[in-house]
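What follows is calculated from the coordinates using simple rules that are stated; it is not laboratory data. As the structure is a computational prediction, the values presented were derived from the model and not from experiment. Cβ atoms are built from the backbone, for glycine too; each structure is taken alone.
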Structure P
Amino acid sequence: MIIHLIVRGVFLFLFMDMIMATYNSMDEMGRKHYSISMRNAAWGMFITIILSSMVLSYIHMEGSLNILIIATALIGGLIGLITRYKLEKEN
């Protein structure tokens, strides 16, 4: 279990390092587009969490936390991707 946690920690560190390196290499317009897309993704994930938890509790699937997490991540990523594509297309 400890090795599993160490591997996950190293993966998380490398992932965050990749995100910071990408963000630092952007120009001002790229950072603005990234910030806007992350804001939209956060709002999308917030709304997805609320709606998914309401639906899952309505159909009595309280133990389905995995479905909630996966749906939230996919919707947030999709919203962020669409926002960045639209902003890059406009410029």
Structure Q
Amino acid sequence: MLDQKADLNKAMADVMKADASSESAMARNARPIVVYWALAMITWVGVASPMIGLQAETIAALKGVPEDLWSLLSVGIGAYMLARSVDKIVPQVLAK
């Protein structure tokens, strides 16, 4: 099971490296754009909308998003974060 997890993490890291070295601006910037979008949404929901009195409307609108879309978004961002962590930790572990 650990080997399977390690293989999956390596595959994710390889995809990230390929995207980062791609000549396509879209491929290079897709994940950072998603992360910036997620940070903007968290800031809107947690900080800006309550300050201007739109938190209830924002939460009501978010409840209308289909569950499958939330799952896709959560898995995508979670996988990105995991892959970035692995990409940074593995070289340090291998160097020891």
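Out of P, Q, which has the highest value for distance in nm of label points 7 Å out along Cα→Cβ at positions 5 and 29?
P
Starting from the value 15.0: which structure in P, Q was mean count of other Cβ atoms within 10 Å over residues 45-52 calculated from?
P
If distance in nm of label points 7 Å out along Cα→Cβ at positions 21 and 77 computes to 3.0, which of P, Q did it come from?
Q
Which one of P, Q has helix-only ellipticity at 222 nm (-39500 (n - 2.57) for each DSSP H run of 4 or more, over all residues; to 500), as calculated from the coordinates, equal to -31500?
Working: P: -31500; Q: -27000.
Derived from P, not from the others.
Upon calculation of Cα extents along the principal axes in Å from the atomic coordinates, which of the structures P, Q produces 52, 34, 26?
The correct label is Q.
Which of P, Q yields 40 for relative contact order in percent (Cα under 8 Å, 6 or more apart), as computed?
Label of the originating structure: Q.
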